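J.: Please find the structures below.
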Structure P
Amino acid sequence: MARGHDLVGLTVLALLSVRASHPYELHRFIVDTHKDYITGLPRSLYHAVERLAKDELVVPTGTDREGRRPERTVYEITEEGREELRSRLRQLLEKPQPDRRAFVAAVSLVGCLPLSEAQGALRARAATIEGLLTGMNAHLRAAADSGLPAILTLEVELERALHAAELDWIKELLDRLDKGELDWAVSIEM
């Protein structure tokens with residue numbers, strides 16, 4: 001599939017990994033749970049379902065009808081879809097990207113991964129961020145030593161602050177996970 005940051009498709013896969021649903025039901029759940037990293041609803045959701053079905057990551061399993069409403073096609077995730085979901089979630093968790101919405105989406109859906117995989121991905125991200133912070137600190141020291149006015153490095157200071165805050169949050173989350181403070185087996189009701 002290699003869609004990288006198709007956050008709508010990723011969310012569809014995650015929700016269908018819980019139970020088979022039709023796109024309207026998925027749309028309502030996304031809106032009701034404030035998955036604000038998703039834009040362009042409902043059209044983007046229906047397009048994502050079509051792409052996922054074309055790629056055989058989800059398959060139609062039947063139709064559903066409530067009262068006088070039109071029939072709705074119900075989809076379920078395939079085994080390939082589950083593998084794609086896990087792979088993409090791990091990638092989004094492990095590798096910091098300029099677009100922070102990808103990490104927000106991955107955190108929102110992290111429960112689709114086994115706990116040990118989620119912890120491993122978060123630890124990898126923390127190590128990457130520590131490296132980024134080391135580089136940024138060196139850059140800022142070199143800029144200051146060269147007499148470059150601080151006003152010209154404010155964007156580096158901002159990025160450093162954002163990465164430092166994210167690193168602190170990840171370390172706190174990992175600590176909570178290590179202590180068993182989060183229930184990893186929470187089911188989603190749509």
Structure Q
Amino acid sequence: MTFDDLVIPDTPASRGALEVAARYHTPSLLNHSIRAYLWAAAYAREHGIAFDAELLYVAAMLHDIGLAAEFDSHTVPYEEAGGHVAWAFCAGAGWSPERRVRVSEVIIRHMWDEVPVEDDPEGHLLELSTGMDISGRRTDEIPAGIRQEVLERHPRLEIAKEFAACVSEQGARKPSSLAGGFVRGGILDRIARNPLDS
């Protein structure tokens with residue numbers, strides 16, 4: 001498998017989601033969103049997991065949009081805020097109500113400990129790939145050549161420092177959220193030890 005084997009959807013919704021991510025994210029968070037999709041697509045290809053590329057791509061681009069100041073919510077966790085933004089975005093893109101719900105579910109579930117692949121392949125892939133990118137979990141399951149090329153094309157920049165600050169701030173403001181639980185569970189140490197940064 002090479003980088004060129006990865007399916008990167010080229011649809012109006014995919015291009016629009018990338019544009020939104022580029023407008024509201026820092027360069028580090030934008031690259032993280034792109035890498036999250038690419039790790040997911042590579043893992044799916046390696047493991048024979050069929051998935052909806054457009055749905056997963058849009059979810060990956062918007063999964064952290066609730067961290068942006070413009071969309072940050074003081075009443076719900078950031079992944080739920082991101083799910084609402086994605087629902088509204090996809091309504092504007094002309095997606096069916098069922099498909100809008102699906103993209104929202106995938107974004108919310110990316111914070112779960114595990115999403116069963118048989119129930120939700122896109123949710124499974126995004127939960128797995130964001131964990132890979134943030135804490136380095138299971139990165140050895142991505143072929144070394146793909147890892148290198150993805151990191152060269154979309155470098156990590158300051159993602160470790162930025163995401164550690166974001167999740168700490170979310171956890172402090174919303175202690176009952178999954179972000180709060182991650183902070184108490186030691187995610188900052190896992191971020192600092194991510195092998196992708198070595």
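Every number here is computed from the coordinates shown, using simple stated rules; none is lab data. Small disclaimer: the values here were computed from a predicted structure and weren't measured. Cβ atoms are built from the backbone, for glycine too; each structure is taken alone.
J.: Given that relative contact order in percent (Cα under 8 Å, 6 or more apart), derived from a single structure, equals 21, which label among P, Q identifies that structure?
T.: Considering all the candidates, the number was obtained from P.
J.: Ok, one more. For structures P, Q, which has the highest computed value of distance in nm of label points 7 Å out along Cα→Cβ at positions 141 and 157?
T.: Q
J.: Consider the structures P, Q: one of them gives 43, 42, 32 for Cα extents along the principal axes in Å as calculated from the coordinates. Say which.
T.: Q
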